[in-house]
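These are the structures in question, set out in turn.
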Structure P
Amino acid sequence: MRIDNLFSKALLWKEWINYRGPLGVFLAALLGFYPGSIALALAQSADTASFYTRMQTLLIRIYGGGGAPLFFVTIGLVLGLISLTKERKENTFSLLLSMPFSRTQIFVNKFVFNSLAIVGVFLVNLLIMLAMWTASVQLQSVIEPGALLRMFGLQTMIAVGTYSFTVFFATISGSLFAASAFTLIFGIFPTGFASLILGNLWAISHPGLIANLNRLMAWSLLITPATYLGPDTALTYWYIIIGGSIVLFLLSLWLFKRNKLENNGELLVFPKMYPFLKVGVAVCFGLLAGGIASSLLLTYPIVYAIILIAGTALGWLLCRLLIKVTQTAV
């Protein structure tokens, strides 16, 4: 398919109608948080010194610290979740496919629109802040224009990267609950999984084992998606985020073209993935139970083994029950 045939005004307009509400909320929150806070500080400050004092917390956030990336992650996460799960819940995919639109067109228009919308929201915020910077001598004395550009790069990098990551799991999930759970779990994987293993082995004080476990944690952090959402790592490793977003887009498109729409509402739209889900949940529940037992010093081999097995069995049964409930509800 030619590139100029991928995009449809009708599909792009549909995306605008569907998501202008959330985008408006994000923009209002962003403008209230950044330009709004600056305007308030300017109005309440008699001189540059008092303005600088009032701006301390906001300056930390502008320069990328103070938990600011969490807000950018939220924008990408929410848009990534609702962009597919909303369509699944309302069964609009079937309606769209009955029209002269291919699955490729539907997905590409959705992904491109939301990615550009995220960039647009942060661009409006940047332009307003640059206008305020140009008009205020006090603001020029405490903020460098390079910091504002860096903030814009940080915002878009984290939000679009999070959106791509979330959409990937939304293409294999049949419901909002499942897409949210998979995104959050794999966002901290494999560090989270390595932590569960460490929780079971922390009571063993063998120096060689401890050294190997520490190396395991260090390596797991390098391949954990959440590691690259920090204020420093996002801009330092921008090529990883951009490259990863492109790869996730292509994988998500490949998966979406093979989605079984009759499984909308279930945990997974690919039934063959259920055995992996059951095993994963069972193992994690077992390790969690074993870690709790280890922290309570219940490290006697027989007691520990019983708790570990019981946790694994509980995880398996709960997963099976959840699958059955979602399949029955569809």
Structure Q
Amino acid sequence: MVSLFCFFASDCAQTSTGIRAVERFDADVLLRPDGSVQIREQIVVRTDPASPAAFERRIGGERTDEFADVSALINGRPATQTGNPGQIWIESGPRLAVQWRLPAASETSHTLELRYRATGVVEIQGMRGSVLWPVLPAARPYDIGSARVSVTLPHGTRTLSGPDIDASGWQWEATTDALVATKASIERHEPGILHVELALDAVPMIEPHWQTRAALGQQLTPSFIAAGLFILVTGAGILWAIRLQYFRSTSDPQDTRLAQRREVARGLRTAGIVVITLGVGAAGLAYAILRSLGPWPQAVPVSLVLVGLWFVLAAQWFVRRS
């Protein structure tokens, strides 16, 4: 459930400007035998004729290996990435973000189309496969007049549950080659996550890379936590040893170690700055390389930054005591 929340939380930054209404949102979902989905979305929007408009669609990639074959159309015509009105902007890879940029025009109704393929969307648990996919944008800043979702499964696939969408009011019907859901008047806070459970006896699939990385992250979580705690305990031990060695008592006016104490405090402050720098660098490296393993790899760099701050603050306290 937590991973599901995180998956669709990354889809929350939907922005649209100059859009008066989203009249229709249709999605055709084709599940392939290799565990990928081919998706075609058609969105009918009504804009303000007096000014340019922009419509954005974002999809998080935590439950897919990658996005590929991305293309977009405006009113049935292929659009190019120039950034000018009447064109689009696309970012694809571990996540997908598309923005249609519409010019001011007398025609206020526009049909936007998005086509893409997402690989490795079927989570494998033994001979059971699970698909969870956001057919409607999450936390969108607009209501939807009506929506239609069609789901086509590989030939011979047996479903264990679903397909269904995690909101009430959807009406399902079977056609010759697909299952179709329709609903009218969808409020902006309503989710639209497609869920289907498959039996993989007739259509075997392999475990996607994101699922393998998630399982590895769960296995390594105790190690990351233990490493972070070790760094914190070590830092606290170093400070305690320095205090006992140099700063246990400073009340003797004849104490000849004043210069030595100040030198130790300066060295401790320098060490703190170095450790903080290492922690910040390690945090960036962990995000770039290990973010697919979850948040716990950051336990090590966070512990380094905390120890560095301890060193700096302790150095200031030691100087005052000297």
Structure R
Amino acid sequence: MNFADIINPNIPVPGELVKWGYRRMSEADYRAFPAINNSLLKCPTLAEMRMLLTAPQKQTDALALGTLADMAILTPEEPWTERFAVADIPINPKTGKAYGADSQKAVEAFEAAVAASPGKFVASADAIREMTAELAGIVKAFNDSALCRKTLEGALTQVSGIMFHPVWKCWVKWKPDVLPLKPDEKYGWSIADLKTSARHVLQFEKDCFEFGYFDQAGWYSHCHETLLATRGQTLRVANFDFLLVGKVAAGRQPRPPMARKIRVPLDPLINQHMESHRRRVFPEDGFGRVEMFLSALREHIAADPDPKDPDALSRIWGAFENESEPCILARLPRAA
């Protein structure tokens, strides 16, 4: 990625405009576009921000299954081959089965598939079959929830927001799963996102803390409101809705897939989770995560450090190297 492009207003934006300035584009084009997003702002240090921008994305089974669920529920007309590629692992003549994932032949097959299908998830045929079987239960659970199904009615799905921010003077991006085109008569405007979880749906708050979903809600709503403001429209997003599907679980407490619609009010006056997000991204002193990143970015562009020189990079993209006092980890005792 060319870091300078993040603050260059003249680079072309991919995709086709659909409504409100949102675009339809491939997942590969969205990921490749140089912009600040929520994942970047979840990083507490500059060192982590730089690593996120430069390190290749790690594919996980959970991310792959979540992507398949997005496609099956939100864009069922999209063939799975648009985002997935199959690694053609040879059959071991001794076992009659495909070579194991750690074998040299399997590694070579995965590397060939990755090279031939950049930006796509790569999985073996057996892994695709396993995920497809689990996916059927996820889709059924979602469709069994009247609240989840209704959220999709009359809404845009899987659109990409890309904007040169009028205040920060940099590109920002976000990708709502579900963008309702009308406000709810009772609850007002909202944005929704589909999530799958290995936890019980009653424990979703733990996922929100672990994976930064409250930050996602705040970032998406801010970007959406700002995008519409640049087009002369005033709109306030009142809620962020998570369309949650808890995956099947075995073991001592087995459970089937189940779905639930979970609403997060965005007003920080009534939701402490959103107040925490506001302090990180929009602090009173005006120097939040975005400003922190942009300051280092401009220093990096000016210094043009050797990417193979870790000392030069850490002077710009540091973590806790220059602390003069230890971090104090303590909690005030309860009053008697």
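Throughout, read-outs are computed from the coordinates displayed, never taken from laboratory work. Just so you know, these numbers come straight off a predicted model, no measurement behind them. Cβ atoms are built from the backbone, for glycine too; each structure is taken alone.
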Original post:
If we compute distance in nm of label points 7 Å out along Cα→Cβ at positions 50 and 314 for structures P, Q, R, which one ends up with the highest value?
Top reply: Q
Original post:
Upon calculation of mean projected area of the Cα convex hull in nm² from the atomic coordinates, which of the structures P, Q, R produces 22.4?
Top reply: Q
